[in-house]
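Here, each number is a calculation from the coordinates, and none is a lab measurement. Bear in mind that the values here come from a model prediction, so they are computed numbers and not experimental data. Cβ atoms are built from the backbone, for glycine too; each structure is taken alone.
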Structure 1
Amino acid sequence: MFFLLILGCKPPPQAPADYEQLLDYIFAHSGDEDDAELVAGLINLQTWIDESDTTELVEGNSISVLSESSVETLEGDHKLEGLKGVSLLTDSSYNSTVLMESLTQYSFKEIMPDVYLTYDRDFDQGKNCIVERDCLLATGSVFTVADWGILGEVTAQRNIEFRWVELEDDWAFIQRWWLTEPSTGTKLDLRIDNQYYIGINYTQGSATQRIHASWINMTLSTGDATDSAAQQVIRGWKNDAESLDLWIEENL
C-alpha cells in the first residue's frame, strides 16, 4: 500500500530558475486551469528578483524569444521568427487591488489620453468580480488606436487576460495579452505581425512591484524595425507607469 501511495503522489512542479526562462514559463502557464505551475514560476521569479542586481532591468533589457509551445494554444496565427524580447521592472505606489481596479474598470484612453486615441474593450467574463477576487480570472478583447508619434497612428486587436494567483504570503496578479491579427500604422507602412505581453504584479505591502515583458516584431517601408519597436515598448512602459500612478492619485 505504501508503495502504491508513493506512485500516486504527484511531484511538485519544477519551474526554471533563470529569469528569461521564467518569463517564458509564466507566459506559457498563465492560461492553465490548474495554477500549480504558475505558482511555482511566480515564486521562483520573486526569488530571482530578491536575490539579483536589477539595475539593468529597471532601465529595460533584452530577453530571449518565447518558445513555440508557449503560444501554440493562443488564438491567431503565431510565427516567432524575427521577434525581439524586452523586459522592465517598475514600481507602483499603489497596492495590487487598486491597480487591478484601474486596469480593468477604466479605459486606458481615460488613463493615458496622450497615448490612446481609441480604446474599445469588451470583457467576456470576470469584469464585475475580478477586483475583489470574487472571481480570479477576467478575459476579453480590445481594439486600440495609439499615437506613436513620428510613426503615426497604430491600430491593434488583442485578446486580454487578468488573473489573480495566491502565493505563500500574499496575492499576485498576471496581465497577459497578444495580437490576434497584424497591427498596422498610418505611416511608413508600419506592420507588426505578432506581439505578446506578460505583466507580473507582486504585492509589496501597500505598493506593487511590476515586471513587464514583451516580444515583438515590426517592419517599415525602410525594412526591419524590430529593434526600434522594442525600444519604443520600453519607453512606453516607463511613461505608462508614471501616468497610471498619477491618474490613480487624482481619481481613485
Structure 2
Amino acid sequence: MPELLNSNVVGQAGVYQLLEDILNRQEVPESDMPLLAADRGIASLEKLIEDLIQRMLIQKAGSYFYLTDQGRRVWHLMRGINGANIANVIHHLTLLDPHLRPYEIVREGMTSQFICGLLSQPDFKRILICSPWLHLRDKMLRKFYQAVYFAQEKGEIEVVVISRPLDKRASGYQAFFKTFSALEKIGAEIVTHDDLHAKIYIRDQGPAGGLRLAICGSENLTGSRNIELGVRITNDNVIINKLISHFFEIYNMCQPYQEEQK
C-alpha cells in the first residue's frame, strides 16, 4: 500500500478527487471521463486510466468505469492523509475487509450489495439466487452481465435461480418476465415453486479460491425500498455450506421455468 500512495499515479493532482467522483457515481460512462478529468485539472487522462487499471484501482466493464475494492481502500487512506476523521476511515476500511467482519447486519440495499460485490470481485464460480420475485433494473442487469462476463474469462460459471412461477395476471408481470429472460440469456438455470418465500443469495468461489459470501434476509432481488433486514455472511464455510445444502433442498422441490406457466 505505501508504494501506491507514494507513486506518481495516486499522488498527482486531481486523482484523489477523480476516484471520489467514480465512487460517488458508482459507475461512470467512458464519455464522461474527459469532462471529470478536466474539472480536476488532469491533462493526460489516457495514461492515467491505463495506470489506474494496471494498479487495480479502477476497472472498465463495457463502456463504464468502476472503482475496485482496492481503489476504495486507497481512496479512504487518502481521506485519512487529507485530514478525515480517522475513526471513520478505519470503519470504512473494516467494511472492505471481509476477514475482519465475517457477519454484518444489512438493513438496506441487499440487491445492490450482492450484485456490486460480484462486479468488484469477479472471482466466483457459482451464483445461487433464491427469491420469490425478481426484478433487476437495467443498471443492475448491466452490472450482473459484466460480473459474469469477467468471471467467465477465468472459466465456466454456473448460475442457478429459484423463484416463483410468473403470472401474466399479476401486477409487474412484464418487469419480472424481462428479468427472467435476461438471466436466461447469460445461461442461468431457472426453476420455480409456488410456495417459495425464502430469500438467499450466494456467491461461491472457484478452484483458484476467492470470496465466499451469502446474504439471507427479507429483500427480494428487486432493489426494494421497503424496510428490510438481513445478514451478510463472509467466508464462514460451515454456515455457507449449510445454506448451499438448503438451497438445493428447495431446488429439488421445484419445476423448470416455462414462459407459459399461468
Structure 3
Amino acid sequence: MVRGQRTQPTLTADIYADVIDHTRFDSLWRASKKFGRLDTKAVVSEAYLTYVAALSTADPEPYFVNSRLAFWINAYLASLMHVMHFRIGYRSSIWDSTLLTRDTFIIAKASFTLRSLADTIVATARTVRARAFLCTGSSYAPPYPTGASFGKSVIVQMRDQLRRVLRNDKFIFYDPAGNTLQISVALESWLDGMTREAGGVVEFIIPWVAESTAAQLALNREGMKVIVADRVERWMRAR
C-alpha cells in the first residue's frame, strides 16, 4: 500500500475525510516557503515522491466535495513545485506562454497540465473564488497558500486566500478622484465569474476588501469605471 493513500469512504464516513493523507505534504510545503518565495529542492525528497505517487493512483470521485477540492488544490501545488524546479531557466511567466501547459502529470490515473488542474479546481469548487489558490510563482499571480489544503478547512482557507488577493492594492485599487476601480490583469480571468456569481465586479469585491474600501465602493458604485491594467497604478507620497 502506498503511504499516504486513504481507503475509500463508506456511507457513514466523515464528510471531511481526505482523499489521501496530506499531512506530510503540508509540512513540506510550509517548510519550502521562504519570505514569499518557494524553495523547490523538496521535489527530490522521499516525502514529495511518496506524495505524488499517492496523488497519481488516488480516486477522489467517491469523496465529498470539500475533500475533492482539497485534493485538486494540493495536486496543483505539488505539480507547480515540479515545474518551478525543473524549468528553472524561465525568468518571467510573461514571456513563457507554455508555462502552464508544457508539463504533464498523472493525477488520479489521468493526465493533467497545470492549466487543466486549475480548471478542475474551479469546476470542483463551482466558484471563481477558487482562483485565489492558483499561484504560479509570478509576482503578478495570487500568493502561495500558507499551507496544504484539507477537506475540513479548505473553505476557510479559500476565504483567507481571497482576502489576501482582494485586499492587496497590487491586484485591486480604488481611485476616488476618478471613481475608478483598477483590476490587475492577473485577475482578468475572474471577471466573467465575478459578474455571474454576484451580478457585477464591484458587487463581488465588496465583501472581501477592507471595510473602508468597501464603504467607498458601495457609496460610489454609480458611474464607477472598472478598468483592467497590466499594472495597478497608484500615487505615493513621502511620509
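Quick notes on this structure:
- Entry that produces 16.4, 57 once Rg and Dmax of the Cα atoms in Å, for residues 82-169 alone is calculated, selected from 1, 2, 3: 2
- In terms of distance in nm of label points 7 Å out along Cα→Cβ at positions 74 and 194, the structure with the greatest value among 1, 2, 3 is 2.
- When distance in nm of label points 7 Å out along Cα→Cβ at positions 34 and 178 is calculated for each of 1, 2, 3, the greatest value falls to 3.
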